[in-house]
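> Next up, some structures in structure tokens.
Values quoted throughout were computed directly from the atomic coordinates according to the rules given, and no laboratory measurement underlies them. These figures come from a predicted structure and were not determined experimentally. Cβ atoms are built from the backbone, for glycine too; each structure is taken alone.
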Structure I
Amino acid sequence: MPLQVAASGDRQQLLLEQLRLAGRELSGQDLHALLRQGPQAMGLATVYRHLRQLQQRGLIRCRHLPSGEALFAPLERDEHHLTCVDCGTSLVLEQCPMHNVALQGPQIGGFTLLFHTLEFFGLCPGCRQRQEVQPQQ
């Protein structure tokens, strides 16, 4: 059993390292494809299981696109986004508006805070213009 735990920890470290090296958020499928190219391949279900465990440990964050796709990034990359609900384009906000919000201690309602996400959804200029030109059906 200890051998299995070590292998599990190694896999999580590998995923965390790949997320840190990436210049952008990655989906589980992106990570799976990256790992398939190297000697440390793992199955897609294993990738998602370890991503979930890393998230539960507060080492990575996850955000969901309007399409339902989940994207992962290391916690130290504190990015928040404005996403178009029509075309899916996402823009990174230059700063987090939550950094100046004072929460009362690290525990709120019995929860220990690990990370936060902040998402804004709307229409990008191109989609808004297209919708204004096309009659609604």
Structure II
Amino acid sequence: MAESASQTISIAAAPERVWSIATDFERYPEWAKDVKDVIVRGRDAEGRPNEVEYRASALGRSTHYTLAYDYSQAPNVLAWRMLRGDIMRTIDGAYNFSVGTEGSTEVRYDLAIELVVPLPGFVKRRAEVRILNTVRELKTRAEA
């Protein structure tokens, strides 16, 4: 069974800036602490990355996974699903962007992950905190 988490944050930057950072996957290692390497494996007809392979830190080890990105609701939603992974069965998620007050952006980050091996509750909670840090790191990058 997949574990899910959600977080909403206000970012003091225009939605266009936040969107451009969120979709510039090759630069994730510069600002997303747990992302170590990114390779764009495919692009859609508009040249946007739609298949992206990641190497990331997870639970004290390195993990590899490939996500398929869905731009059908762009620029309001950037959704993804896992195509392949080594320690996960599924990773489904989305950034939901909306205009906030005074030119800010409200971002809701939704994520559902199912691991191959079940983990104790305290380990899951620690992993969830690390994963949700990504949206705070996005905020830091966009407001810089």
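> Work out relative contact order in percent (Cα under 8 Å, 6 or more apart) for each of structures I, II, then name the structure with the largest result.
II
> Continuing with the same structure: Which of I, II yields 1.9 for distance in nm of label points 7 Å out along Cα→Cβ at positions 80 and 96, as computed?
Here the read-out was taken from II.
> Matching task: 6, 21, 29, 21, 14, 7, 2 is the computed value of P(r) over Cα pairs in 5 Å bins from 0, in percent, for residues 48-87 alone. Pick the structure from I, II.
I
> To continue, here is another question. Taking 62, 44, 26 as the value of Cα extents along the principal axes in Å derived from one of the structures shown (I, II), identify that structure.
The structure behind it is I.
> Another one. Name the one structure among I, II that Cα Rg over 2.2 N^0.38 Å, for residues 16-63 alone of 1.07 was derived from.
Of the options listed, only I reproduces it.
> Then there is this: Taking FRET efficiency 1/(1 + (r/R0)^6) of positions 8 and 56 (r between Cβ atoms, R0 = 25 Å, to 0.05) from the coordinates of each of I, II, which one would give 0.65?
II
> Taking helix-only ellipticity at 222 nm (-39500 (n - 2.57) for each DSSP H run of 4 or more, over all residues; to 500) from the coordinates of each of I, II, which one would give -7500?
Going through each structure in turn, the value belongs to II.
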